[in-house]
Structure P
Amino acid sequence: MNNDLDQTNKDFKAMGLTMENLSICYGLFLVIWGIIVSLISKSGSFTSYIPSFLGLPILIFSYLAIKFEAKKKIFMHIVVLFGLIIFFGGLDFVRSLLTGSAFENIWADISKLMMLLTGSFFTFQCIKSFIHARKSKEINT
């Protein structure tokens, strides 16, 4: 049996959550992460809040996808776009590794690594969800 498919309602689930709920959790995580890292590092830099600024649209559009079921498809496509942006932003950590400057700014690189790992996982789950939705639609037509 596919763990991603709840046999009772046929919804795609990742980590036991619908993609809308997972997206809300991820958005909240990013917002809180950016705030906490900025406070802990005592950073006065705008860039330390980048995870928060990218998490906020994920949080908002995920909520809208739940609230306005008829527009869920477009809202969730916007959510995955932000997931991709987070992943690509996290790729800057790889540049730091290649140039040998990784962890010179510990908090910035931890945030980039977090964005790389969580952004790739989140985007992958979104893609799996879209594939599942397409297959479900084909089966039901």
Structure Q
Amino acid sequence: MDRVYDKCCGIDVHKKLILACFKNGSKQEIRDFGATTRELLNMADWFKDGGCEMIAMESTASYWKPLYNILETCELQVMVVNARHMKAVPGRKTDIKDAEWIADILQHGLLTASYIPDRDQRELRELVRYRKSLVGA
């Protein structure tokens, strides 16, 4: 199968742990990071230093949002993928190898990005939701 991305990364996002699998051709490196801003910035630096072309992650609850914002700010190409779409792709998928699986199917172009509004629209939505919570509508 042809490779769409030679250097890409699959990310498995959890509340306090982020597991990243960086694929560079047929080689791969797996690292884990915490969910603090400092650690997310370290992860972004790792991607930049490696020349990462595309990053994919599952849309797990709201845990993906801070990571997406930081990677977007660091001018990295990121796609958020619906977990249902990933499970529809045939192949083995276990909890332990989620990041590796995401990277593998991303590398071969088998993922479709979910729609994520631009930063201004996301910030406006957050303000409106916050206002609604204060007003009690």
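None of the figures in this text is laboratory data; all of them are computed from the coordinates on show. Note that the structure is predicted; figures quoted are calculated from it, not measured. Cβ atoms are built from the backbone, for glycine too; each structure is taken alone.
Assign the value 16.2, calculated as mean count of other Cβ atoms within 10 Å over residues 42-49, to the correct structure from P, Q.
Checking each candidate, the match is Q.
Here relative contact order in percent (Cα under 8 Å, 6 or more apart) has been calculated and equals 21, so which of P, Q was it run on?
P
Taking semi-axes √(5λ) of the Cα gyration tensor in Å, for residues 26-73 alone from the coordinates of each of P, Q, which one would give 28, 8, 5?
P
Ranked by mean count of other Cβ atoms within 10 Å over residues 66-73, which of P, Q sits at the highest value?
Answer by largest value of mean count of other Cβ atoms within 10 Å over residues 66-73: Q.
When you work out distance in nm of label points 7 Å out along Cα→Cβ at positions 50 and 122 for each of the structures P, Q, which one comes out largest?
Structure Q gives the largest value of distance in nm of label points 7 Å out along Cα→Cβ at positions 50 and 122 among P, Q.
From P, Q, which structure was mean count of other Cβ atoms within 10 Å over residues 10-17 = 18.6 calculated on?
Working through the options, I get structure Q.
Assign the value -25500, calculated as helix-only ellipticity at 222 nm (-39500 (n - 2.57) for each DSSP H run of 4 or more, over all residues; to 500), to the correct structure from P, Q.
P
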